[in-house]
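Derivation of every value follows stated rules applied to the coordinates shown; laboratory data play no part. Every value quoted in this text rests on a predicted model; they were computed, and no experiment measured them. Cβ atoms are built from the backbone, for glycine too; each structure is taken alone.
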Structure 1
């Protein structure tokens, strides 16, 4: 992990380098995040990048942490609508060529790197808690049947899993209809009986 330094110049150079590393990661994937490339993109010396991140792994992990965001941040509105809207925003990101590489890197590194595990947990853990709370509220409003919250992980897997598979393994470009279809398929068993 990077060293902390209260010097304003060090903070500025670290911010510039992290921004550059994140851009490189999103544009070209993990292989593009090197000390030399970050220094060139940020307009700072390579030695400065090495001072902040002594090894490439630390640089990559920080770039991943900076560029990966939580999957869901649900509020109080209708669950289906929120899922479709937020996941559509994620599919816009997923449709970028480097995104599959980014996710694969987080998943692969999380198997052996505690910092990458924290990034994965940030992506999924907050989504898990918020999704459960949103399902409880949806059941109270009558959108979904009571007890749905006990199946939150299964539901999110049935929505996000197919989207990731279709994008990364089949190479499909995801659109709103695809997202809506996966959301509707996953929620269908929990709709109130009429």
Structure 2
């Protein structure tokens, strides 16, 4: 087993790379972090050592390797975006912020989705046209398709985002009838379905 003292001595021993370390640091600061490219660069300036030595030294410049470098899945990011910011745990809020910083399109999408959710929750249908214009100004094809669908019946959409009335009760009855129909495996006729609905 190599003692820590001996290991320290080996690390402090002069190497062929020592004279080129300042130049490596300069290139690293300029954004060149590819070990092979840096090795080729210093070879042109007289470095006679091997690639492995350069790679090992650059590993120390990179710092410790993160324990979890896996990016979040699209499903996870989607859940973060659709969840109210106040309901997100602090860790998830920070992770989402990190994702949005690296993707301007996703940041714009998040902003539009949350604005629409606010209009929906607070019945602010009067803001719909302004919101649609803001979405049109960004390069978000999927959102443009969504807006095209809204424009086909814009008055009804604005009313739905403004009035307190909704079709929730009707939809509930429709779902109940569908459930009863599924229970009969589609083999019974309308008369039996009608009787079951009336007697339920």
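To test your reading of the models, identify which of 1, 2 gives -20000 for helix-only ellipticity at 222 nm (-39500 (n - 2.57) for each DSSP H run of 4 or more, over all residues; to 500) when calculated.
The structure behind it is 2.
For which of the structures 1, 2 does the calculation of Kirkwood radius over Cα pairs in Å return 24.1?
2
To test your reading of the models, identify which of 1, 2 gives 5.3 for distance in nm of label points 7 Å out along Cα→Cβ at positions 53 and 85 when calculated.
Computed on structure 2.
Please compute relative contact order in percent (Cα under 8 Å, 6 or more apart) for structures 1, 2 and give me the label with the greatest value.
Checked 1, 2; max of relative contact order in percent (Cα under 8 Å, 6 or more apart) sits with 1.
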